[in-house]
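The following blocks contain the structures, represented as structure tokens.
Since every read-out is calculated from the coordinates, none of them should be taken as a lab result. What you are looking at is a predicted structure, and each value in this text was computed from that prediction instead of being measured. Cβ atoms are built from the backbone, for glycine too; each structure is taken alone.
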Structure I
Amino acid sequence: MPSFNNKQTGVVPDGFDPAGINDHKELKRLLREHKKQHKSEPKTKVFRRILGYIFKYYKARFILVICSIIIGSVGTAMIPVILMMLTNTYIEPAVGGSTLGGAGTGVMSLWTFLVLAAALYMVAVAFSTTYNVLMARIGQGVLYRIRRDMFVKMQSLPISYFDRHLSGDIMSVYTNDVDALRQFICQTLPQLIISAVTLTALLVIMLVYSLWLLLIVLGVVGIMILVVTKVGGASSRYFILQQTALGNVDGYIEESMHGQKVIKVFCHEEEAKKDFDAKNETLCRHATAANKYANILMPVLQNIGNILYVVIAIVGSLMIVLGGSNVGLGYAIPGFDMGLIAVVVGFLSIAKSFTQQIGAISQQINFVAMAKAGGNRIFAIMDEAPEEDNGYVELVWAKRTADGGVEPSDVYTGLWAWKHPHKAEGTVTYAELKGDIEMHDVDFAYVPGKTVLHDITLYAKPGQKVAFVGATGAGKTTITNLINRFYDIEDGKIRYDGININKIKKPDLRRSLGIVLQDTNLFTGTIKDNIRYGKLDATDEEVIEAAKLANAHDFIMRLPDGYDTMLESDGVNLSQGQRQLLSIARTACENAPVIILDEATSSIDTRTERLVQNGMDKLMAGRTVFVIAHRLSTVRNSDVIMVLDHGRIIERGTHEQLLEQQGTYYRLYTGAFELE
């Protein structure tokens with residue numbers, strides 16, 4: 001299967017395919033280039049946009065979450081202070097040879113400490129539960145809106161965007177990348193706030209009770225931060241590459257599933273396996289490296305934390321034994337009295353909490369990196385330029401006037417008109433929708449500089465049937481895509497009922513065109529719904545009439561539930577011919593004045609084609625019809641046949657005229673029937 005390398009903006013350098021990187025030095029070089037390319041971009045842009053969603057829709061709840069986190073974290077951080085006070089009240093006097101106090105006083109005081117500690121724990125649990133519940137709702141709500149905004153944006157993107165991106169890779173954005181944001185919003189973001197508040201509270205407590213022990217803690221924490229920067233940085237880089245490689249694997253799997261018949265027909269199974277193995281190996285390599293560094297990080301930090309615990313115990317013991325003086329901001333307060341033993345005992349607990357929070361932050365670095373990578377891909381879709389539409393001519397209901405003209409109508413009369421405002425004159429004119437299409441010297445290129453259509457000129461009057469024939473890639477479908485304005489021309493003009501097609505709003509233009517594509521697409525729903533897709537307000541009678549016109553009624557009635565039969569997975573329970581008949585019925589239901597048939601009968605056998613042709617003749621009566629067909633027998637009755645070759649019209653005329661010329665059409669026609 002062919003594969004396409006997609007650019008992941010803001011994740012890896014443009015044109016960089018992780019599957020092709022085996023050398024670690026080359027990987028580092030490309031990552032440095034990526035950093036240079038995006039050094040002007042704010043590192044927090046993605047997270048600002050995520051927070052923008054949170055504050056836009058859940059500002060009050062998020063503020064409550066922050067308040068709950070602050071209260072709960074400060075309450076937890078105060079537990080070592082209670083421990084120090086308890087030690088100072090009971091352990092310190094006992095070591096100094098003093099008693100616990102008067103009868104009952106010590107017991108009452110002990111209960112006070114226990115109740116206070118229990119209260120702090122209960123407060124922490126209560127507020128922890130509160131913010132977890134709130135963040136779950138906030139997180140899912142934000143993801144709901146992000147998915148909704150992505151889907152809405154996707155509907156506004158031009159067809160060219162989907163030409164450049166694999167559908168599987170786009171699906172990976174909706175699943176894997178959105179899930180990375182879920183992890184960040186629901187778990188990482190609260191944990192980072194908790195760690196920040198807890199570290200701040202513990203830092204203040206250490207400043208109050210002992211500057212000497214604080215310096216030891218900060219020295220060891222500096223080593224921990226260095227380890228996090230090196231090891232965590234490597235882990236996060238590989239997690240970003242893992243996210244990209246995962247999108248490539250998803251895209252290839254989707255492509256292979258869609259083309260499974262082609263793979264088997266051409267005995268391409270082994271090659272497909274090799275291509276998949278290469279992409280899967282890349283994903284495995286990046287995921288292994290990412291998890292290796294991530295799994296190394298926590299044990300290293302825990303052991304550094306254990307070393308800090310031992311160092312504080314040793315230094316604190318020496319200070320107690322040698323009678324060293326303690327210095328802290330609290331000792332400047334009159335009446336402040338905290339013994340050295342209590343401070344050391346409390347610092348052991350504080351140091352443990354401090355290193356745990358550093359470890360908690362390091363654990364979230366990978367999720368932050370994945371959220372950044374996923375957010376870049378998500379917002380890359382949202383930031384894509386939408387399909388441009390500068391049209392101002394609209395399609396409106398109309399009715400006949402006494403002099404034979406048209407004017408707007410408040411009800412549907414079966415007649416449509418173009419509402420054409422003239423800004424310069426300040427007037428509005430109405431022109432009847434007839435289906436008169438002209439193309440004058442049209443040039444077009446999918447990629448600038450590589451023209452695929454040259455000087456295309458044609459005239460299609462209402463009621464005429466215009467056929468395009470030629471080799472694959474000659475430009476037949478491209479011409480019809482230009483009429484729909486799926487793409488805009490480079491040069492020349494296309495006029496619809498005398499109006500420049502660029503002036504017509506795209507939705508109104510496409511509403512006036514019916515199209516049957518070579519690739520049939522059916523949607524999950526009933527057969528009736530799929531036929532009604534062309535005209536959402538069509539009655540059941542109109543749906544049935546359209547099906548009869550396309551000769552689909554008989555096979556529909558043989559289905560278990562008739563028109564209410566459910567279709568799923570693109571109509572997998574129907575044959576290809578039946579699916580195409582439904583596509584034709586959908587167009588018939590739309591009842592548009594211009595019809596485009598792009599290989600409309602390619603999946604129908606010749607017997608069924610004759611039946612359909614009768615219905616098609618009724619459908620085409622009085623309409624402008626563009627027909628693309630490789631079966632030349634289907635275009636013989638066209639008013640004009642245009643032969644294309646490499647984007648140029650090289651012959652035109654009726655069937656008989658072209659045979660008399662004995663040119664390309666003659667060779668195609670006679671050669672086709674010789675093969676038959």
Structure II
Amino acid sequence: MLKERVEFLKEELNKHNYNYYVLDNPTISDYEYDMLFAELKELENNNPELRSPDSPTQRVGSISTGFEEYRHKYRLYSLDNSYNAEDLRKWYERAQKEYGKTDLELVCELKIDGLAIALSYTNGLFTTGVTRGNGIIGENITQNLKTVKAVPLKLFENVNIDVRGEIYMPISSFNKLNEESMKNNDKIFANPRNAAAGSLRQLDSTITAKRDLSMFTYTVILPDGNNTIKTHWDSIQYIKKLGFKTNPNIRLVKDIEGAIQFCKDWETKRFELDYATDGVVIKINSFAAQNELGFTARAPKWATAFKFPPEEISTTLEDIEIGVGKTGAITPVANLTPVLLAGSTVARASLHNFDEIERLDVRIGDSVFIKKAAEIIPKVIKVVDDEEHYKRPKYIPPTECPVCHSPLEYREGEVVAYCSNRYCPAVAKAKLEYWVSKEAMDIDNIGPSVIEQLYNMNMVKTPADFYKLSQQDFMMLDLVKEKSAYNMFSSIQASKNRPLAKFITALSIRHVGKETADILVNELNTLSNIRNADIETLSNIEGIGEKIAQSIYEFFHSDDSDKLLSELAELGVIPSESSQKLSDDFAGLTFVLTGTLQSMTRDEASDKIKERGGKTSSSVSKKTSFVVAGENAGSKFDKATALGVKILSEDEFLNMMG
């Protein structure tokens with residue numbers, strides 16, 4: 001049985017290697033691959049007679065046949081993986097024991113999810129660029145790499161060196177590429193890693209040049225006779241001086257506990273970066289220790305990769321459920337076989353709209369890839385293209401609302417379907433849930449189950465009805481006792497004078513979320529001004545535009561809205577207008593926030609900027625006035641430097657605010 005299992009694992013892993021490295025079309029996630037690999041490795045370690053030269057544990061990757069083969073001057077190794085703090089401690093203890101010292105410094109670097117490459121330089125000039133391949137033989141893609149601006153063609157010193165790096169595509173560029181591909185009916189990439197690999201493997205280098213690729217360099221093979229650079233940390237500083245781009249998120253730590261803390265720091269913070277990272281590479285700093293410890297058949301003993309909980313994983317799509325939102329928008333949601341993703345169990349994922357279902361060709365019963373970055377609900381990003389997929393019937397979108405059974409309608413210029421019944425119960429309940437949410441009126445203790453009961457008992461049909469309820473009304477609900485009823489009643493009463501921007505957000509105006517509400521209030525100041533503004537006035541506000549202006553105007557000139565606003569005012573719901581803007585100190589200024597601030601959250605910093613008449617943006621451009629850089633600032637810091645945008649430290653930002 002053991003032999004059969006080993007053969008099965010070898011066959012599976014080799015197949016997935018080919019899909020990943022050659023076709024750039026993985027059919028399982030990295031995490032699932034690593035689990036298969038770990039099982040094979042353990043079986044071979046316990047039964048050495050079952051280990052064979054063709055085992056995936058004895059090599060790295062595969063070779064595409066599209067480019068000329070090139071034998072590496074220095075072999076490229078893979079890394080062994082760790083998935084928890086205990087694994088890291090065991091690795092460190094083994095290294096300490098084998099080297100005979102306990103004070104081993106470590107260097108921690110983010111593991112970039114891209115394509116590994118080897119670059120050679122002669123007298124400071126770029127001569128050859130090769131993919132990792134199987135670690136011994138790779139593909140010569142020199143011409144394509146010359147189009148990547150982060151690959152220096154000439155170094156600042158005339159040295160003969162080899163370096164290792166990772167080519168990647170920024171997430172913002174990946175999203176733009178896929179948007180353009182959708183418009184042109186071209187191939188859609190599943191993730192930035194696939195997009196980078198596919199771009200580098202273009203036989204026409206002019207196509208590669210059009211793709212926005214970058215590179216982080218992380219290793220240098222020093223010239224013979226080097227006696228001055230004795231640690232990995234110093235080698236990174238050296239290659240920066242030569243002109244290579246290195247990842248700024250690197251830390252020198254005294255021991256494994258420092259490395260574990262680095263991993264914890266980046267487990268969620270990584271989602272703020274504009275590039276994909278799936279873990280942390282931890283290396284022993286001393287070159288002397290590295291040389292003493294050496295390598296296994298496939299990996300260095302002096303380094304390991306800590307892998308974050310997977311962002312992508314495959315599972316089975318069991319059904320497609322239809323949801324109705326607060327604007328009547330119909331949203332298909334995938335019901336999945338539960339799977340652990342990014343530290344939590346996921347059983348549902350967004351499918352966005354019916355056009356997306358058709359583009360992905362999602363069918364009930366398919367194996368699908370799901371992804372969860374900073375999103376609350378993960379999304380389906382790819383269908384596994386196997387034989388069984390084509391045997392399943394195509395998904396047919398509904399033609400009526402699943403709740404009120406009214407016909408669905410499509411609006412000009414939109415791909416989303418809407419329920420045509422403006423009094424649909426699902427829409428009403430969704431608006432009530434949004435009214436009490438944190439970003440709207442921020443009413444604690446009133447959740448979806450309470451709203452469901454209130455609605456079904458005809459106690460609450462519109463947001464105004466919340467303010468007609470007594471404490472005794474809440475005690476009529478299932479499982480609600482006196483204290484809970486008091487808390488619910490008190491939370492509603494406390495919300496009567498929320499800031500105007502929160503009130504505007506809570507109204508569920510189509511196309512108007514928190515950011516747009518902030519823009520409206522900063523520009524027009526009062527509810528009366530917003531209600532009386534004409535379409536021309538609204539559309540001339542920067543960040544609004546004609547489409548949103550039309551929606552705002554129509555909302556405030558409808559009989560239903562007039563009735564709701566009048567009723568709210570009579571019940572004492574009067575939003576606060578006085579504290580929206582403290583001053584005009586930041587008028588005309590646009591700020592971008594990056595990294596972790598110590599004295600406040602980024603949302604709080606954003607609010608303080610808006611209170612002073614300024615604006616915030618999520619991306620850096622030539623129009624950006626300042627970038628506020630906290631600890632571990634990411635790619636926005638680099639872009640600001642490149643564009644010459646002024647960068648403020650947190651202290652400078654606080655001084656600016658007085």
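Given a value of 4.7 for distance in nm of label points 7 Å out along Cα→Cβ at positions 246 and 558, calculated from one of I, II, which structure does it belong to?
Values: I: 4.7; II: 5.8.
Source structure for this number: I.
Given a value of 50, 31, 25 for semi-axes √(5λ) of the Cα gyration tensor in Å, calculated from one of I, II, which structure does it belong to? Please list the in-between numbers first.
On the way: I: 73, 28, 23; II: 50, 31, 25.
Checking each candidate, the match is II.
Taking percent of Cα pairs over 28 Å apart, for residues 334-493 alone as the quantity of interest, name the structure among I, II where it is greatest.
Biggest value here belongs to I.
Suppose you compute relative contact order in percent (Cα under 8 Å, 6 or more apart) for every structure in I, II: which one lands on 13? Walk me through the numbers before you get to the answer.
Details: I: 13; II: 9.
Among I, II, the structure yielding 13 for relative contact order in percent (Cα under 8 Å, 6 or more apart) is I.
One of I, II was used to calculate FRET efficiency 1/(1 + (r/R0)^6) of positions 294 and 326 (r between Cβ atoms, R0 = 41 Å, to 0.05), giving 0.55; which?
Going through each structure in turn, the value belongs to I.
Determine which structure produced the value -19000 for helix-only ellipticity at 222 nm (-39500 (n - 2.57) for each DSSP H run of 4 or more, over all residues; to 500), calculated from the coordinates; the candidates are I, II.
Details: I: -19000; II: -10500.
For helix-only ellipticity at 222 nm (-39500 (n - 2.57) for each DSSP H run of 4 or more, over all residues; to 500), the value -19000 is produced by structure I.
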